[in-house]
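Quick heads-up: structures coming right below.
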Structure 1
Amino acid sequence: MTRQNVRLILAVVALVVIFKAIKDRDRTSGGSENVDRATREIERLTGEVQPPADAPKTSKEGLAAAIVIDVSGSMKDKVAGRDGQREEKIAIARRAALDLVDQFAGYAKDHPDEPVQLGVFEFSRRRGDPDCRPVVPMAPPDRERAAAAIAALRADGGTPIGQAMITAKLALDSAGLSRRHLLVVTDGENTDGVPPDRVAIAIGKRPDVERPAIYFVAFDVEASRFASVRDAGGLILSAANATELNDTLDALLRGKILVEK
């Protein structure tokens, strides 16, 4: 090998080392920038999820739950429903939501001395509409009042899970009760707005008395996609069809939410 070739090889190696160093520096800088951006967003969200000005300043003993249902376009897709027949997921979600109202109403009847409030919300990104909308505003559970509203749920739009969590959390604050639960039923990952894990982290930074227990039911979607919400303190469950959704929600209510004080 000639001396000229050796110099050429050494020059190429030097360039490779330089380019790698530049790439590593940019990657490190970009990662740091992303971390800083996430930190700033969480700080902003921590303020955004503070109780509304008209919320009670102190909590009284009682149970409040916000049921948040995904009504994005993918909820038109079909899975195994009743009797094994394939049904649109939105139809299965309607029945499950009404069953939840029934169970809350039964609990309230059996515990007349305990305040019980339930709100049902739908969420999707649609032109001209808020990302999360009350279907049944927070109030004592009433099946007759809820039935027509839940029957009107329709699937369309994107999936703004994080914003839905914010809306539900503020509704729980306004209820002013000590036991707070936020239940999200969704069939997909967040597609619009703030990520749900950052909202969960922000909620976790609020005082204990404000923080609801957070549950996600991954309906016809891998529960692992919500691992970051789990890492932020949420309980993640899964359901692939109508039977599993009913069983999962029933177990959640009996084991976590509708339990004795």
Structure 2
Amino acid sequence: MAYDWIIDALATTWRQIDLAVAQRSERDFDALTSCPGWSVRDVVNHVTGTELFLRGAPIPDVTGAWPSYVVNSLGEMNEAFVASRRHLGREEVLRDFRAATASSVRHLRTLSPDQWRDEVWTPDGPRARSHAQETRVLDSWIHLHDIREALLEPEDDHGIGEEIVVNRFESALPYVWARRVGAPEGSLLRVNLVGHAGRSIQIEVQAGRGTAMPVSAREPDVEVTTAVGLFWRRMAGRINAEAFLRASATDIRGDRGWAQRLAQGMTVVP
């Protein structure tokens, strides 16, 4: 089927989450991740809760004030599922995670090509189901790394999950350059990514919009060379702008002020 690669990316990512936590203790499940206020237990429950929601489960009721890190309606929905499951022990967390993700994979494999093109709910508004499920890969894959790093076992992945994440973040750079940086008409950005999913990306502001351009010999106004892992972590908000700019694997050439604004505006995952 045309969309098997998305299903396979989800199944692989969820299996890797399972492997990362299956033999862990209750104490390990309480290790804090880079997601504000969330432990490893909470991150796994978040993935479970999202799959349950997408299959029709109601959002749990929550009493009391939202934590300070909850800043929008999507955050409220995510926190509602996490908070409602925070009391569960590791065995229950794993049982529900395995059941929810296995059910999602089975369901996705029954869909016709037309159903993959249907518009469905996403945090960004109605989108084709294929786009929505790519977003599930992005969210789950980044959370896999949140878990690994919280457990002090960071590991790079170089499969289809990484390709989907880097491709999605590449597609956000024109907006970041033109709108968030406010780069003027005709200004040119080049981003060189070094690593397994490496590539060179060039964006020019045309008619006020960021436009992807073929890489040419023209001197860019800002050129950023960095590791793939640093790029996606900054785009996902897992490292701050200063850490990104100061990393030994990051080299900045051209206008330093624009480069600083670029680094500040790169985060596109809330």
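General remarks:
- Which of 1, 2 yields -0.81, -1.06 [log10 I(q)/I(0) by the Debye sum over Cα atoms at q = 0.13, 0.15 Å⁻¹, calculated]: 1
- Top of 1, 2 by FRET efficiency 1/(1 + (r/R0)^6) of positions 85 and 221 (r between Cβ atoms, R0 = 35 Å, to 0.05), largest first: 1
- Comparison of 1, 2 - label where relative contact order in percent (Cα under 8 Å, 6 or more apart) is highest: 1
- For percent of Cα pairs over 12 Å apart, for residues 165-204 alone computed as 59, the structure of 1, 2 it came from: 2
- Comparison of 1, 2 by mean count of other Cβ atoms within 10 Å over residues 77-84 - largest value held by: 2
- Which of 1, 2 leads on mean count of other Cβ atoms within 10 Å over residues 93-100, largest value: 1
Any read-out appearing in this document is the output of simple, stated calculations on the displayed coordinates, not a laboratory observation. Just so you know, these numbers come straight off a predicted model, no measurement behind them. Cβ atoms are built from the backbone, for glycine too; each structure is taken alone.
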